[in-house]
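The structures come next, written out as structure tokens.
Computed from the coordinates by the stated procedures, all read-outs in this text should not be read as laboratory data. Given the structure is predicted, the values throughout are model-derived calculations rather than measurements. Cβ atoms are built from the backbone, for glycine too; each structure is taken alone.
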Structure P
Amino acid sequence: MRLMSEETRRYADEVTAGPGGAMTEEVGVVTGDLTVATTRLPDGRATVRVQYTGAEEWYTLTGSPADVPPDGMEALHLAVVQAVRQGGEAVVPGS
């Protein structure tokens with residue numbers, strides 16, 4: 001399920017992390033059903049955060065904040081979602 005907010009400044013998807021999960025700055029690896037959110041910052045970069053689906057606490061995915069590629073926020077978000085689905089201590093691609 002993809003959620004987009006005003007002017008496509010935020011994308012969010014629910015995914016199941018692949019084996020090895022996703023690496024966060026705060027708690028290390030997270031696994032299982034996660035929500036991944038990519039949000040544009042005022043400086044033009046994007047922050048990528050994950051949470052256990054249905055939980056309240058968010059964690060910063062290692063490599064965030066990241067530069068938004070020339071093909072835009074959606075491309076960055078989709079690359080992050082794919083990386084988390086693959087697992088292997090996923091980080092923001094290109095970081």
Structure Q
Amino acid sequence: MGDQNTELYFVFMNFDPEYESLRADRSKEGVEELDTYLSHKHDQLLAKLLPPNSYRKKSSLAIVDGFSVEITKKQAAILRSAKEVRVVEKNQELA
């Protein structure tokens with residue numbers, strides 16, 4: 001990931017009707033389909049906007065259509081400018 005300082009950020013996505021539809025299906029298959037859909041969607045966004053191997057996605061968050069990712073401050077600004085993204089926030093550790 002280079003020698004730049006990376007930190008953990010949370011990225012929350014804009015409204016997605018497909019996400020809302022999949023989230024309504026509470027069956028085991030529906031939950032698995034939602035997890036797969038979101039992971040793929042989040043991976044595609046990162047691959048489209050950031051250079052390969054410059055970030056590390058930690059997890060996709062199905063309850064809010066978001067994900068956590070280790071990125072630089074500059075990369076966070078790039079994600080903030082994407083039309084698919086609603087909010088990008090740096091993780092705040094509580095003491």
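General observations
- For the set P, Q, ranking by distance in nm of label points 7 Å out along Cα→Cβ at positions 13 and 61 places Q highest.
- When distance in nm of label points 7 Å out along Cα→Cβ at positions 21 and 85 is calculated for each of structures P, Q, structure Q gives the greatest result.
- For 46 (relative contact order in percent (Cα under 8 Å, 6 or more apart), calculated) the corresponding structure among P, Q: Q
- Origin of the value 20, where percent of Cα pairs over 21 Å apart was derived from one of P, Q: P
- Sorting P, Q by distance in nm of label points 7 Å out along Cα→Cβ at positions 45 and 69 from high to low puts P first, with the largest value.
- Which entry (P, Q) yields the derived value 0.40 for FRET efficiency 1/(1 + (r/R0)^6) of positions 37 and 77 (r between Cβ atoms, R0 = 25 Å, to 0.05): Q
- helix-only ellipticity at 222 nm (-39500 (n - 2.57) for each DSSP H run of 4 or more, over all residues; to 500) from the coordinates reads -5000; which among P, Q: P
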